[in-house]
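Just so it is clear, none of the values below were taken in a lab; they were calculated from the coordinates. All values reported here derive from a predicted model rather than from experimental measurement. Cβ atoms are built from the backbone, for glycine too; each structure is taken alone.
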Structure I
């Protein structure tokens with residue numbers, strides 16, 4: 001249900017989302033998840049859901065932020081392609097957990113990452129961005 005074409009409201013919203021990413025707690029959480037969260041099994045992915053896991057706070061901060069952002073696209077608040085062209089970082093987190101969604105949903109909530117999943121499947125841009133991160137993850141694993 002994405003907006004058909006971006007307009008100045010989309011640009012304003014994407015700039016505001018960028019500003020929110022720069023807030024100190026959010027920046028630290030993003031940096032931590034981007035650098036330190038590389039699950040290689042369902043157990044790794046599910047473990048971060050536990051409140052006593054060292055990455056749990058950063059994971060919650062980051063994952064809920066990106067779910068909110070992609071929910072805006074899903075509900076037609078912002079043009080999906082424009083959003084993904086300018087704020088693709090959330091697709092990195094989604095690509096990291098994508099192979100483990102089922103066990104994560106079983107362990108936590110059946111709707112976690114539903115908006116990121118929708119954005120990734122929303123069209124050519126979403127699929128291309130997700131594939132770029134899948135390739136990055138595969139290359140990192142060797």
Structure II
């Protein structure tokens with residue numbers, strides 16, 4: 001068994017779910033007691049998508065609707081799926097350096113800034129052995 005790296009993961013920050021209609025999905029999760037705590041648009045290859053963070057107690061579900069050109073791919077699936085699991089880290093740059101040093105397959109060339117939350121956030125993803133995405137995220 002390999003030795004664990006020295007990275008302080010505090011908690012699962014959120015679970016990301018691609019949806020075909022973010023309004024309907026937000027309504028569904030509202031019925032389960034989740035509150036819309038953040039809604040932002042994002043750019044994907046020059047087109048606009050929408051992200052909604054739904055929170056209940058200390059659980060956050062990220063619902064995101066990709067631009068219209070990509071929606072048929074999401075709608076065609078037969079089962080729902082979770083896109084990624086995000087871990088909350090205290091220092092995104094330190095986490096990135098640790099992952100680089102550990103030889104992990106990092107997707108982004110550097111932590112990415114998004115104007116989410118009050119002061120933004122930074123994140124990067126790695127892939128696991130079966131292609132699953134694990135996101136490391138710092139809310140600024």
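With relative contact order in percent (Cα under 8 Å, 6 or more apart) derived from the coordinates and found to be 25, which of I, II does the value describe? Can you show the working numbers first?
Numbers: I: 30; II: 25.
Source structure: II.
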Candidates I, II; distance in nm of label points 7 Å out along Cα→Cβ at positions 65 and 113 computed = 2.9; producing structure is II
helix-only ellipticity at 222 nm (-39500 (n - 2.57) for each DSSP H run of 4 or more, over all residues; to 500) gets -21500 when computed on, of labels I, II, structure I
